1. For relative contact order in percent (Cα under 8 Å, 6 or more apart), find whichever of I, II sits highest and give me its label.
2. Hey, percent of Cα pairs over 24 Å apart derived from one of I, II reads 20; which structure?
3. Using FRET efficiency 1/(1 + (r/R0)^6) of positions 12 and 68 (r between Cβ atoms, R0 = 35 Å, to 0.05), single out the structure from I, II with the greatest value.
4. For helix-only ellipticity at 222 nm (-39500 (n - 2.57) for each DSSP H run of 4 or more, over all residues; to 500), the calculated result is -25500, so let me know which of I, II that is.
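Every number in this text was worked out from the coordinates using simple rules, so none of it is lab data. The model shown is predicted, which means the values in this text are computed figures rather than measured ones. Cβ atoms are built from the backbone, for glycine too; each structure is taken alone.
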Structure I
Amino acid sequence: MIRHIVMFKLLPQAEGRTARENAALAVSMLEQLRGQIPTLRSMQTAVNAPDAPADNYELALICTFDDLAGLDAYQNHPEHKKFGAFISKVRASRACIDFEE
């Protein structure tokens with residue numbers, strides 16, 4: 001099993017929305033991927049708590065896949081690419097790790 005963990009530091013303002021608003025929109029978009037991408041076994045999204053330190057990342061995504069081929073299929077799926085196009089406009093940085101369990 002492959003665990004895919006991604007964290008996004010969002011821009012304070014982007015696309016006419018605050019970082020918190022863009023995080024909520026990102027979560028909504030990610031939740032729509034459930035059931036659309038066959039290789040996606042599980043997904044959890046998390047938004048930083050409102051009173052947490054401001055230098056924390058605003059958004060985290062934790063996914064599981066059977067193998068790296070499944071992760072690759074997810075990353076190249078057209079619906080995931082739509083999310084990627086959105087998040088690239090509103091993020092300041094991204095951190096990711098993919099590991100076997």
Structure II
Amino acid sequence: MKNQETLSPFKLRITIILSVIAFILCIPLIAMQFTNEVNWTLSDFVAAGVLLLSTGLAIELVIRNIKTGTSRTIALVVILIALFLIWAEMAVGIFGSPIAGS
């Protein structure tokens with residue numbers, strides 16, 4: 001019998017990150033099939049994918065490199081707040097910056 005190669009923790013986490021990103025991006029794709037309220041273009045999917053991938057990789061980097069609980073928690077919260085603020089700005093332009101199309 002061949003030895004079954006198991007995924008290393010790094011490969012497993014990257015696989016999980018990519019799976020979650022694909023799942024999140026499927027939500028608007030499926031919604032577009034049923035309503036005209038959701039109207040994403042290819043550039044919307046690319047922007048969301050890049051934002052989610054960079055967030056996921058930043059979280060992976062923090063988990064791998066910061067060992068203390070408090071510092072790790074603070075770094076993860078900062079990353080998630082940045083994700084939500086950038087996402088909200090791109091969606092509705094809460095700050096009126098050029099990335100919102102204002």
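1. On the way: I: 50; II: 17.
When relative contact order in percent (Cα under 8 Å, 6 or more apart) is calculated for I, II, structure I comes out on top.
2. On the way: I: 20; II: 39.
Here the read-out was taken from I.
3. Between I, II, the highest calculated value is found for II.
4. Label of the originating structure: II.
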